[in-house]
1. Where does the value 13.1 come from, among I, II, when mean count of other Cβ atoms within 10 Å over residues 18-25 is the thing being computed?
2. Here FRET efficiency 1/(1 + (r/R0)^6) of positions 90 and 162 (r between Cβ atoms, R0 = 35 Å, to 0.05) has been calculated and equals 0.95, so which of I, II was it run on?
3. Have a look at I, II and say which one yields 19.6 for mean count of other Cβ atoms within 10 Å over residues 66-73, as calculated.
4. One of I, II was used to compute helix-only ellipticity at 222 nm (-39500 (n - 2.57) for each DSSP H run of 4 or more, over all residues; to 500), and the result was -21000. Which label is that?
5. Taking mean count of other Cβ atoms within 10 Å over residues 10-17 as the quantity of interest, name the structure among I, II where it is greatest.
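Values in this text are rule-based calculations from the coordinates and carry no lab data. Owing to the predicted nature of the structure, the values given are computational and were not obtained by experimental measurement. Cβ atoms are built from the backbone, for glycine too; each structure is taken alone.
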Structure I
Amino acid sequence: MISIYSISALILAYFLGSIPTAVWIGKAFYKIDIREYGSGNAGATNTFRVLGKKAGIPVMLIDILKGYVATNLAYFIGVSTTGNVQSVVFINYMLALGITAVMGHLFPIFAGFRGGKGIATLFGMVLAINLHAALLCVIVFIVILLITRYVSLSSIVAGFVYPIAVAFIFPVYIKSVVIYGMCMCVLILVTHQKNIERLLKGKESKVNLFKKKAA
């Protein structure tokens, strides 16, 4: 049953997702709008690229936290009246909260609806719903990043691993979770369209997290 509490939680999830971490940190500590530099995205990857790891790490962690906290709001509003947190209704509501937070990151009300690509916030959502699948995605991301040094390619591959993980490796017997995973792949492809074009042309930027940003 839809209640004022569940609707309020969805609104709160959107506001959490809308926190423009990269924009606020860039303006507060570096006096720049991160969206005017690099790829133009208000996300962790562009922050790493433009401002270095001292700014990129907190942006990434906060963006992950946004998705994680928003998804877990389901535990505080009494969606599962039976107390079974693995019920279909409960998991579906967690998905709804997480997706709402991701939409907030993509279209943040606090930053003129110009946000990032949502990968870190998506990961926070995945972390809240299926820890094992999330950790597998992290491993895949790191391996691909170490091999190629392309964050975009690493994100895309890790994103495609998730639906495979929840369907076959760490099966979740709730169809909506698998369907969400497939939809997530589509979203990643859409938000990374320009990256894919640059990858195919060999023009995508590489990152080196172990190298200090030049002064």
Structure II
Amino acid sequence: MISSVRGTVLHVTGGSAVIEVGGIGMSVALTPEHALSLRVGSEASVHTALIVREDDLSLFGFATREQLELFDLLRGVSGVGPKSALGVLAQLAPDEIARAVADEDDAPFRRVSGIGPKTAKLITVSLAGKLVAPAAVRSGAPVVARGADVVTALVGLGWPERTAGAAVDELLGELGDTAPADTAALLRLALSRLGPQRAGARS
């Protein structure tokens, strides 16, 4: 099992990237948002799941372990394949998924391409009790945990740990109680704050 990939980004498209590892270019399927955060020529680290089929080997990558764990949970639902699971994560943040499951609301999942009404309902039933309640992730300690996850993701995307940590600490300090309740949203804000410069050029 290939659980993570770290190397130089050789190519990026809207839904995948080629990352060179030990001289071998590995194609990794990503959410569009994740793909857009990568920069050709910089180093990236992604959490991965290797899907093995009789005629195909596919690698799916994620910025955080939380997303990878959700991907695995979604794939465990009958009727949800890896591409559909990735589609759910491309459209819904982890907190939005948890909230929909807690509320037994299958509407958000029905809006995902490839997810029909029966499968959407099955997702809410199958994931019940397996996700952290949205209210819980708004308490003080989890904010610190989310900040640490964002720093880890930024380092994986090529920013130095000191730079990433300073940006996240500053962001959390300014937002306080209004900080986003999910890691993906916080990561988007951190990426916006760090700006368009290449990660490899930062020190």
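1. On the way: I: 23.5; II: 13.1.
The correct label is II.
2. Working: I: 0.95; II: 0.70.
It was calculated from structure I.
3. Numbers: I: 24.4; II: 19.6.
Answer by label: II.
4. On the way: I: -21000; II: -14000.
Comparing all candidates, it corresponds to I.
5. Values: I: 21.2; II: 15.5.
Greatest value across I, II: structure I.
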